[in-house]
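What follows is a group of structures, each given as structure tokens.
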Structure 1
Amino acid sequence: MTAYLPDDLPERIAALRILVSRLERVAAGASPIARELAWAPRLEGWEAASLPSPAVLGAVDGRAVITGRMWALDPRLAWALTEEGWVRLGSRADP
């Protein structure tokens, strides 16, 4: 018998499957398509960070943001893949 299962387990499993699918595409050399990035939040003044796990820090609409775990980052093509999904990268933080 299982001691604990979250009520939203099916949704969590679905989100993980989407993340794995995206990671497999990135690992194969693909980038997100324009439609995927069109709805992604745009992170300004961003920088990669090594918190307990890799993340991206920045601001969305003037609000400070720390993403969940960052799985992939391509600053040249201005995107990151985090546990929440795709993020568009705007200007980098000043050094």
Structure 2
Amino acid sequence: MTGHPALRGEFLEAGMAAERELAAAVAERTGADPERELHPRLVAGAVGVAISASTDLWLRLGPPASYADLLQDALDQATRGLPPAELRRPRRSG
């Protein structure tokens, strides 16, 4: 479904529109200026990537993977801040 070129463009546009709306909501709630400050856009972008990564993984894994669980895990990780890669997985030798 996401591999079809016409749909891919629609998904991208919908994602960008959603990020703009979320950035505006974050800015309103925090008193930030989304046109001059990064924070609202960074929050919206992080949420957008969490949604995108969760959706992609869910589509690849299929049932019985829970989309809600994947998304919650992604948002939890983003909220905590991602640890450096070397703390998540042993280094590969070679």
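Each value in this text was obtained by applying a stated rule to the coordinates, not by laboratory testing. Source: prediction; values computed, not measured. Cβ atoms are built from the backbone, for glycine too; each structure is taken alone.
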Comparing structures 1, 2 by Rg/Rh (Cα atoms, Kirkwood Rh), which one has the largest value? 2
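For which of 1, 2 does relative contact order in percent (Cα under 8 Å, 6 or more apart), calculated from the coordinates, equal 25? All intermediate terms of the calculation are to be shown ahead of the outcome.
Working: 1: 25; 2: 17.
Source structure: 1.
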Structure with the greatest value (metric distance in nm of label points 7 Å out along Cα→Cβ at positions 47 and 63, set 1, 2): 2
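With helix-only ellipticity at 222 nm (-39500 (n - 2.57) for each DSSP H run of 4 or more, over all residues; to 500) coming out at -8000, pick the structure among 1, 2 it was computed from. Spell out each step's value before the answer.
Working: 1: -8000; 2: -24000.
Derived from the structure labelled 1.
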